[in-house]
Structure P
Amino acid sequence: MTPVLELADAAVRYRGAAEDVVRDVSFPVEEGQSLALVGESGAGKTTLLRLLSGLVRPTAGAVRFDGESLAPRDRRQMRRFRRSVQVVFQDPYSSLDPRRRVGAIVAEPLRSLGIDDRAGAAPKVAAALERVGLPADAATRYPHEFSGGQRQRVAIARAIVCDPRVLLADEPVSALDVTTRVKVVDLLAELKEERRMTMVMVSHDLSVVASLCERTAVLERGRIVEQGPTGQVLSAPDHPYTRRLIDSVPRLPV
């Protein structure tokens, strides 16, 4: 089966940088799979997610969608890709336009991708907001009127409103308190199961990774040093760097 997304010997070097941020990275993301990207800050996790989302172009190698290399100048391919692959960013406040009402924010993918006009988008926006557990009047309010957890639910509603095949999530719960974090993780798990979505998630929280992701790839300094089933990677890691990551997780005294 052809992977829905794939990196093939991909590398990224930002303008003016002395070396690649990520290099020689290859892995498939199979349809319906949930994959975690873990590693220390600066390891290249978010850059890989931006590669997979088409927001960054590789300086070497390729990003493939349904077996075809992404060609940013091919508008037809990129429109199909944007409809199929949506992103939830880390900060639920900065990713939402504070000057727009929530209904307009959630409707933006439908309108920008030409799926629906304003009238056609309204019922889909209402359904998406209801599915993420927000009240009926949420569409008429502004982002600052919501808590951090509710704002992240708005961001998730925007990501799922066009029924994507793939959800990319960059530290989607790291800015939330512990109780809210659990609720949002549960919501993501439910959405993945209901919609059979493929998911790629960047996370520092190994407990979140263990509960949401079937496979895990470990990054160190822009390279993948270990990948495999999450249970195996977390319980019996092969690479010393993976063992150090796991050992660095704080544990409550007994």
Structure Q
Amino acid sequence: MNIILANAYYYGGRGLFRSGLMFDWTYLLALAGLALTMLASARVKSTFSKYNQVRSVTGLTGMEAAEQVLHSFGIYNVSIEHVSGSLTDHYDPGSKTLRLSDSTWRSPSVAAISVAAHECGHAAQDRDGYGPLVLRSTLVPAANIGSSLAWPVFIAGLIFSIRILTTVGIVLFCLAVVFQLITLPVEFDASARALRALESNRILPEDELRGGKEVLRAAALTYVAALASSLLQLLRLILLSQRRSRR
């Protein structure tokens, strides 16, 4: 809705079919970003579904695998809890809690074990004071503000022809982009730690480990796609702002 309002104002008074709502080429940037995120989401769901049907020969559930991986990291102060939903697994550094979803908690599949180990990787990062994770945690408040206020401030700048507001909107959006950029090394490193632990502790044999790599690689692509989508959206904001300033 915010995108439509911004463009409706910019081309105001020219009628629906001449308003730019249909002809504004910058919509292609937004559509490209949407396509990337949808493809990445579909990929991770299909990959997880595929390997969620492959039972590990160890018979370990996601919860049991998480316990073993945490202990292999020398971590004993992190609790493991069940959380509802599918692929809602996450590690909470504030409460030192690893939460596993319905699709992971009691499943003995290659996919479930891999996802659980990935979250253990975040716990290890927290224990080690991993720089990108610390920085990302610090940026959470700023990123939340940026993602929620960027578009309203930007649109207000367009509507009232106040250049400083469009600039502030772009800067706010940049905060969210920076957050997503920092998220990449955090996620890739957590997966690398997880795979090393799964291999060295023989939680997944070699053939199953390949499946685990596919699952985690697909999951990582969702973060890459999200960043690419945000960069395209940022480019669109800049182009709209420059176009408005030339009027």
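What follows is calculated from the coordinates using simple rules that are stated; it is not laboratory data. Not measured: the values here are computed from a predicted model. Cβ atoms are built from the backbone, for glycine too; each structure is taken alone.
Can you spot which of P, Q the value 52 was calculated from, given it is percent of Cα pairs over 23 Å apart, for residues 36-179 alone? Source structure: Q.
Structures P, Q were shown, and distance in nm of label points 7 Å out along Cα→Cβ at positions 68 and 156 at 5.5 was computed from Q.
Can you spot which of P, Q the value -25000 was calculated from, given it is helix-only ellipticity at 222 nm (-39500 (n - 2.57) for each DSSP H run of 4 or more, over all residues; to 500)? Of the structures listed, the value fits Q.
Computing mean count of other Cβ atoms within 10 Å over residues 44-51 gives 17.1 for which of P, Q? Only structure Q yields this read-out.
To which of P, Q does the computed value 18.9 (Kirkwood radius over Cα pairs in Å) belong? It must be structure P, since only it matches.
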